[in-house]
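Once you scroll down, you'll see the structures, which are given as structure tokens.
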Structure P
Amino acid sequence: MGGTKKRPVYKIVVADSRFARDGRFIEKLGFFNPLLPKEKKERVGLESDRIKYWLGKRCTTNNESS
């Protein structure tokens, strides 16, 4: 998680399940800014080619967030 007090920005990452949720991660794949309006393209940023790469490696996804 990033941002400042009362202005969160979340990182979307690839992480090893053996490490803590807020700990070390392998690669940052994007971000999510919940404070921006849904119409703004800056609300979510994703690196789709890297997401496809990791999904091709049989990585699983989860919906957990801090």
Structure Q
Amino acid sequence: MKTESKKGKRKLVKELNIFNKKLQLFVSKKIVEYLNVQEDELVSFIIDHLCNKKSTENLTKKMIIVCCK
């Protein structure tokens, strides 16, 4: 049973890593599309926000605050 549990956890971790990489590539591509420049900090901020399941309204508010300074 322990072996199956470890295999299941490894599979889940692998799937999450693949998802995070795909999400990061997508967000990076969109940032470059909109800003014409790669912004790693912004990408990390957005990924972190999404992974923590925060609302899109909250993300929008925070981005407005940062971008309008």
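Structures P, Q were shown, and log10 I(q)/I(0) by the Debye sum over Cα atoms at q = 0.15, 0.27 Å⁻¹ at -0.53, -1.30 was computed from P. Source structure of the calculated read-out (helix-only ellipticity at 222 nm (-39500 (n - 2.57) for each DSSP H run of 4 or more, over all residues; to 500), -29000) within P, Q: Q.
Coordinate-derived values only; no laboratory data. Source: prediction; values computed, not measured.
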